[in-house]
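> These are the structures in question, set out in turn.
Derivation of every value follows stated rules applied to the coordinates shown; laboratory data play no part. No experiment lies behind these values; they were computed from the predicted model shown. Cβ atoms are built from the backbone, for glycine too; each structure is taken alone.
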Structure 1
Amino acid sequence: MTEIIRWQKGIIHHMVEAAGTGRFWDRIGREAAWLVAGQALTALGGLIALRVLTGLYPRDVYGLAWLFINGAGFAVTMFTGPLGQALNRFYHDDGGQERLDGLLGLVWRFEAAAFVSVGALYYVVVFSLGSLRGEAWLSYLVMPLYFCFLSFMNIAQGLLNTSRRRGWRVALLAAEAWLKPAGALAFCLLWKPDVNSFVLGYASASVVTGTAGAYLTGGYGSRPPFRLPMPDGRRVREVLAYGIPWAGFAGGNWALQVSDRYLVNLFWGAAMTGAYVAAYQVGSALFQLLGGVFGPLVQPVIFNRAGRSEAAGAESLSLSVRAFAWISLPVLAVFVVMRGWLLRWLTAPAYWEGGEAVLLIGLGVYLWVLGDRFSQAFLVVRRSGAMMAITLAAAVVNMVINLFLVPRVGMTGAALSTLVAYAAYAAGALYFGKKAVAWKFPLGSYILAGGVAGFACVCGVSARELMFAGRFDLFSAGVVGFVYLSALALGLWLFRRSAMLDLRLLTR
């Protein structure tokens, strides 16, 4: 026991040494602290909401409500994501306020056109299908409004992150994460636990956060939004050439990530859909937090260096992937060890049916986050079309496997499809990304970090199975967690020089 404590103290001492004169924290420490705090607060809100709302809403209601919410997210990423990504990419180009005004003028006009046209088409479709006469009529009615304010949030988040105003970005994300489930809870208590109350709660919260996002976005322009000048024709074509492929990327990404729950609903009904959605939220929580912190932290660094030269961008990409190995693999290992406790702590007993799917989903989402790190190579050379092609190919893989497995084995088949499709996405992003930009994949770092995390995982799983088979209480979680962390500390201490070198390379 004394040796384990000494090893842990040694790692802390080495991290302090690595900070040196404070340059480590001067460069990324404060930004990382903001991102970790904001994303942790956001994740906490989502996880508390998961536990509370699964306890209040029946599985069939929970599943159907999320089909509405994911549908609105699809509309946002398809029709407003492309210009938001273009604004994110071209923000750092030379030209000053006049160039930025032109980009913002284009984005605001596109947003307005998308809202009016997509909203009108949506109402035509749902009215012709008679959807407004069913029990969920109010959910159908508010969807275009939900879509509009989600769009404002989508643009604001990208712009605030790109301009390094991270404090406002994380504040908006955290507010959204807490206000949406709070709205669903309030409408559930004031009305009843049905689909309308769930969706209306989320939509009402989006009006608040979307309005704040629109206000913050408007502050970047020198004039009111619709008085901003449009850029010249050449600039419009340049922005659209980069942005339009993001529509295909967004559509493919949506099909890759959430289309499976629509198939589960088609073949097995709303109750299993609710259990599968909850299992996906549990399985993906740690890795979405990881990607939400790491991606926004390093993307501006990669973009800024890529603006100097392609070689500098490729080098920064390689360094970021090297650091990601030591950060992400221990997170993956702790998920494998603790997933049983996570499911029971984060969902109501009626949703525990998704236990078999949680592991497959978690492994798959980790590969998806890893693939996102590889896909930064395409952004270095502005080849968004390649990202679209890889994502669409992975989405096709997902759909084909889902259509084969979901009718036969239900949510377990959907989870397995997710794992295979995300693996295909990561493999495609790595293979073709290395062809687009000559960056070096840090295989040695992944072997070392994987060995350390694997050792800790084996120790944790052994303690879980040998000492607490079938028990999921606070005492068993504490003991297994201590065994895991001690084994991880030992591994990190043994390979401390390699770990700290890889982590410090990112700050040079």
Structure 2
Amino acid sequence: MEILRHLHRFPPGKGAEWGSGGIFGLRYYNNVLYFTLSFDGKAYFLRDDAKKIYEFELVGEKPVSGGDTYNAVESVDEFIYFGGWIHAPVKFDKERRKISFMHKYSHVHAYSTESDEVKLLWKEGAGMEDEWAGEVSDIIYDPCEDKLLLCREDGHVNTGIYELGRRGGEARVINENPCLKGAKVHDFAFFGIGKNFDWGMREVHVLDLVTRKWQRFSPKESVDRNPFVLPKLGDVQSAYNRMFAFVRGGAFIGNPFLGEEIKFFRLFDFPDLYAPIRVNALPLGGGILAAFNAHHDACFRSGEDFSEKMSNLISSPSLVIYMAPPSVKIVAALGARVTSMEKMRGKILLGCNTTPNSETSAFETGNRDVVIFDEKIIREKPPDLSIAINGKSLAEFGKKFNARAFGGIPLEGYKECRMIIHAKSSNALKIYEYDLSLPLEQAEEEKISLERGRNSVDLSSFCGVVSFKLEKPVEGKIRIKLLA
């Protein structure tokens, strides 16, 4: 495909920012492939025979940095709407090793796929050195009002859910609660409410797009009957007339208007920040493609604080899964993180990065590229996989949050599935077996005795997804080996 000849590996750039950004907002629409290269502050619009790069000159002066780190993009009629945030100009304080936020602006732009023109619809800044206005982290088209709904959670002022006319103007707040992501489900818009730099998603607020009335729901139950902790939100998607909100440790799934509770479905719950954060989920083949990232946000100069240390623990490669209820299948294993996903002409495009969003740096630090798969990857064998969970961190995590369940490992397509546990004394392991049948049902539970020494637990007789809970903490690593 000619359009792909414009793609290459993007080495570290010059923009002063938070460690590393990535390739965000991938959207193929009307024969145009759009993405923003963050933190370089460049928006790309690629055609088979042309390439356009917009450097946010409509927002402010150069040099710029930033762009988007949450995949805020929507397409309506001939337009691609893209949002996020940008420093214009960026100012790096060398003495403090910090960026000034005086010229940091949240923004929404419109790109016409017919005229090849970019227009600035709206921008807003806080005008402060150390605080910024809520970044635009999602754009959802409201067909009833012919407006754009903007999610804003990452910021100090002006967070919440806003509406903006498609021709621009003032953005009007319609819900003052911090919100990172949302999605339309039937005649409603479901929004994940909460702060990711605090606990994570706390509630679901639902806007009736016809009557304009709000309702709120609080997810409480987990399919394996164990509590969920730190459900930091990644993306929200709609499928099967239900909401799928991907969070650290799994996903919230359901729809109260179908008489179903919104329940927690445990997936890849490790004692670290392994999560589907800073990446979109992709509708594909009637199901959903989702990515869980090993290293999306981290503290570069971490001390003894557990949350800081936790940000640099790596338990598993980043994993891409395909959800087609009742099935959940691992389809790819990749490096530090996936930042954006899109389908185009029978291909799946994955924006990737070697480095997390981290502490302030004088320049971009990550290598960013696009990995391309055939769509048939969702029908092929899963990759062989090794997972290594730090037993000491698992114990510390469980004590800190009073939550000891972990895992949520999809076994579909694997012939050999084994867990290795080294125990200093006799112990017991609870295994919870469940699947993605809808509505969600509670897991089946089995208890296995562990002897002192090396225990090899054969998981091949289980199917669907399995999570775990140890009766007593163990030291050393807990290894999970999956062979297709």
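> Tell me which structure, out of 1, 2, gives 21 once relative contact order in percent (Cα under 8 Å, 6 or more apart) is calculated.
Here the read-out was taken from 1.
> Match the computed value -29500 of helix-only ellipticity at 222 nm (-39500 (n - 2.57) for each DSSP H run of 4 or more, over all residues; to 500) to one of the structures 1, 2, and report its label.
Label of the source structure: 1.
> Given that Cα Rg over 2.2 N^0.38 Å, for residues 82-369 alone, derived from a single structure, equals 1.11, which label among 1, 2 identifies that structure?
Only one of 1, 2 returns 1.11 for Cα Rg over 2.2 N^0.38 Å, for residues 82-369 alone, namely 1.
> With P(r) over Cα pairs in 10 Å bins from 0, in percent coming out at 4, 20, 31, 26, 14, 4, 1, 0, pick the structure among 1, 2 it was computed from.
Derived from the structure labelled 2.
> With Cα Rg over 2.2 N^0.38 Å, for residues 298-409 alone computed per structure, which member of 1, 2 shows the largest figure?
Going through 1, 2 one by one, Cα Rg over 2.2 N^0.38 Å, for residues 298-409 alone peaks for structure 1.
> Quick one: FRET efficiency 1/(1 + (r/R0)^6) of positions 42 and 242 (r between Cβ atoms, R0 = 35 Å, to 0.05) came out at 0.45 when computed from one of 1, 2, so which one is it?
2
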